[in-house]
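Below you'll find a set of structures to go through.
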Structure I
């Protein structure tokens, strides 16, 4: 056996012992190797997440991908100033799929662009950190899970509170049996949002690759309001506030309740009852998710200044002997008489960093179970948002088949996926 062959054998044997191999698609990192990250979508949220990745000493931002030239240039200059490394600037992430130097995709695009970079990245043997929601529709999310499984990739969804120690403490309290039998949980979002009024359609600016921005969504003329942020409130691009903020609260409510899988039935009442504007998604929704022996409710009021429990967004979980109140950075447990019996605090500003650290550790260890919000779990919470919206759009209570990820109503199944625009088709994972 040659020295080179022996070295390769020793490295592969060590990787097997650490669970680092999955055919030829797993990369073992030496302790001093930096994980190379390509950041896709780096405006508001993406810029924040990118800087959190850059703050980790074993991580390097080597590529910045954005459809706006000015954004690429600005973010690249900032990263060079902060880290000393000038990332390569690209317009289309697909040019990076064959680049073996890129280990990770960070995806923080509009919702209609979350799934494809995740899927393509996995199939190109890259690990992925994708912002919530994990997909624009159920079929996209199902395909992303299949791609991650096929290539044994580490994929984490950015519901960062899953990495908060106080959330784990609260979940352990519920698991201890202190609340007795837990049957009901409720999550909510109350706020006074602004109205959405679209500008007139126009020609896209020269610096923007508008065809790339549209991606898999149906063709339509450029509108600066939509591209500027109103996309979130339109069917073709966003998932409404249910997929924007609701996914967080639904996720940590089901985590406390121990609801790991899909709901059996979904029923939504709601509509646009307050705003008279251009947004398409509802401003009011009350959704019941039915599990065997348990119910989770989500309440959304985007026009309401009064808050529940004096908290704008949060969750409560009820047991026979008490209940627990959860916010974005604290929890309190109450007994049956309403007395606080235990509580915990967290630091919301640190959860994003902890979530990214958790992801990077899994990239090194290749231990999928160590991820605090692995793609399938993120997919479940995302599907709950999609399903709530589909129940609203159909006006029906729906039963959900977790194996096929379809509904018992033909009308509802038309919203499970959609036809992707030519050139941005959804891959089939076989």
Structure II
């Protein structure tokens, strides 16, 4: 299935809350001729935008291509959570790659948050950034492990912005009895993801990046100069970066074997009265719970509840996304039974087997970065910078991320849909146990 075009109108943002409240930007032209450059980047999400900006700041002539619009994919549709650490817990990473490398990966993840804040400040990006993510345990048996993990991060990693939250406190913060404890990360945060992407696009263009929208790449030819083909033109570049995440498709078979697309869905309620909004999340943190098929939610700047969740067993979006997600919201907040839903939208992200980013050098002058597994606001932005560093001749940090083993999905593209369905059934059953 061509996920670039299967569920959306070509070249148009989905009818989401984010698109409805996006900062105004002018559209970029479509590539309709052949051109040459130092660096060509495919995909104008966080990875591609960050890479383009950092390449341009090195003085490299940079071209950025997107099949639709800047931030059209997961970067402009996600839950907006800027989390700490990698997608996997540090305990898992220590077992996977050893304590020393796990600490280096933690440091990179901390830098990813700092980078997002620095870019917002430097380029004056208006994206409603707010502090705090509350990780909520939906099973009582998880609480002791959460307490231990908080203590580990504070003692072994010196991370003191995280604290344990007991059952009484979590019920005082969240207007629900669905959780038994958790941890509050006051060094994490949440933001308007599309406005972050649009701000990065504006910064990249100001730095000299040539951005082309509605320009789908149809093929990539390796060589001393890579050739990136589109429907109406081509780009010859000394270096190329594939920043396609869940939309890699057939562009590169190796990357698509490591990164599987999955769909996710979000709804936005009508604006809530202030007292009702604060009764749902009293400290205005974002929330992510402990389910494998997680519920994640937060309040918007105009007091809507933005709620993401739900199991999807194929690649077509549900015909009625608001109805599809609403039932999951009501399991947490039944008091919203009579609240109108103003927006519902879906998107496609890329996951890996071990939920760690998949960075790879596909040829001496062709790189790829994707597979953020729902943790991309910070890490995708940082990995774009790491790719730009590698293109500029300093590859140590890119190579550190690329050294993390990300196994291939069994069966490749041919078994992708049945594998997705099987995985979602498995994780949904685990959540119910």
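No lab work stands behind these numbers, since they all come straight from the coordinates. Every value quoted in this text rests on a predicted model; they were computed, and no experiment measured them. Cβ atoms are built from the backbone, for glycine too; each structure is taken alone.
Data for the structure
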read-out: Test item: relative contact order in percent (Cα under 8 Å, 6 or more apart) calculated as 19, pick one of I, II; value: I
read-out: Which entry (I, II) yields the derived value 1.18 for Cα Rg over 2.2 N^0.38 Å, for residues 219-386 alone; value: I
read-out: If Cα Rg over 2.2 N^0.38 Å is computed and equals 1.00, the structure in I, II; value: I
read-out: Comparison of I, II by FRET efficiency 1/(1 + (r/R0)^6) of positions 299 and 363 (r between Cβ atoms, R0 = 41 Å, to 0.05) - largest value held by; value: I
